[in-house]
Structure I
């Protein structure tokens, strides 16, 4: 049994033998968040990268290794990468690490820094308690975790890891990142080339594994199979215990077709044939697998904000042609998604007798934002 586990570990960590991170795992393009993650390594915190599947979280882990290997002269045997998508490694983490230490003739208690890269951590039973044990031993180790299930992270952090983590959400490529990836960034003014590129971005997808897929039919198929189907029929069933994923799929289809719209829980419950409580729970499943995100209505009264209807936005524009999302709704969702990445806790919308698409709330300032697909805006629209 031990030999089999060591074989699986060695397979996932070829640099123990070669001394190098395979080039196939470390593309030259780096997400804009990469530098910030490197800076976080100086902190005494567990780094958590969360976000939907196929946004490049695993790639970031390998790029961090490459950076440490080149710039910090870290020893390759001091990198331990474990993907818990491998069912054979869903064992007690401390037992796995003991085999890692034995195989590489080292100890986590050594003064030399050891780096633990734990991918799709939600698949490991009791993972938060195990990480707490490691963290509290105060070994010279750095732990970077990735996960695609927000509810798993929220639950376990509140139980065990409070005050021990720092998080970043890794979403599909924003428009600036998409331009950088495709080496297409022109003058930043809204010139015709920029408008053409933005139109291309809206027709494409921000998911990393689809960037080199030029066939739109194949791209759609891969988006549905690799992201939507796995989130709804795998993650929601395995992680959240969902019994009727087909209802969740129906709900997602409806919300995607009306992205940026207000959510009427009673109407949705009637359409789905379930009660309001279940409907709210299903929406939270979609948020927790990062297929959508919601914005609350801004109000100086917290109670009113919580009681008001939310707006739901798609996490990626690639879903729009599949579910016939109206263009104006798509534009608003793309802008909202970009701002949500930067200001997840400060972003709202406003609605009373009139409506403001987006509102950024800062301690001493409110910034209203309207999203328009036009070259001219009347004063009446700004009133």
Structure II
């Protein structure tokens, strides 16, 4: 299989995952923390692609038998023909406990891939990069036998190549995805988002689930932010940034690293940034939002969520000891912990999700938070009627894949 055909095959596989609304996975280790599905080994298209990659790697490295081809050998074959995103789950020691962390990077051993990145930025490839590429390529056998991944690390945003000193271990914490698969997957999701509202759940590095609603449908965006159509326009624009071509497909710098910078539908219109970075490589579920979920997204668009923490502190400081104790009980704060410190900690972990919960709590407990609404009333633009005729709603049906 020639390089162009390989790249197209990988893109089509990514698009198939998105078409069936499945998580984005490729070669995965046995770690359980991010709950990744091994679709490459447990789906019919995955098995077909794996057979193709196995035969290609066997030929490329002169193996006598397909059974000799390991996942790590496939990784090296891919690096010689394209770029791969590598995520490696590690643990850091913070606050007396070990917490999950992710070491990540985009790697390649493909000369054309490196030159393409530099050409995109109008820069010539430095001679040192060619020398590093030759040295690393000549040491594949050495790194393979020690179960390590060694490639040149690419930064598409900065047009920079690094020859890392440390190597990634190919162990249970590994997750490898060809960039072409990511590009195809994102194109598939974007097609769904043009006609519907996607409900995407993914793991943050701290393993907390984040659910984000995504759409590229202008009518739906205008309806959610109908009281501020200037914000609606900004929201739409940040979700449709200018792209460039990567192996024949539209792409963005953050796509290479496994992220989708897109508007968070339902976010407060007073947020400084309307978009978030969806971690494509850590998605656990994708489905279409229901009509009721869509309507529920409008609940916080006029709420100043960034001001919730300050408002809570203002009211709590005016409560007596008994009232403060009652608030702590309602919020399940430990008796020995200051309620403000507890709330600050919850916001640090759960961010917007906890701010929404805190806002709801204050609205529902006016005996302690008299007059609090969290609503900002400055309105821009004019409302528009929403028909919903061009938006797909409903539960995503199960599809065999």
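Brief remarks on what is shown
- Answer label among I, II for the case where FRET efficiency 1/(1 + (r/R0)^6) of positions 160 and 232 (r between Cβ atoms, R0 = 30 Å, to 0.05), calculated from the coordinates, equals 0.60: I
- Structure (I, II) behind the derived value 21.5 of mean projected area of the Cα convex hull in nm²: I
- Value 48, 29, 20, calculated as Cα extents along the principal axes in Å, for residues 192-295 alone, assigned to which of I, II: I
- Among I, II, structure where distance in nm of label points 7 Å out along Cα→Cβ at positions 104 and 320 as derived comes to 5.1: II
- Comparing relative contact order in percent (Cα under 8 Å, 6 or more apart) across structures I, II, the highest figure comes from II.
FYI, it's all coordinate maths here, none of it is from the lab. Given the structure is predicted, the values throughout are model-derived calculations rather than measurements. Cβ atoms are built from the backbone, for glycine too; each structure is taken alone.
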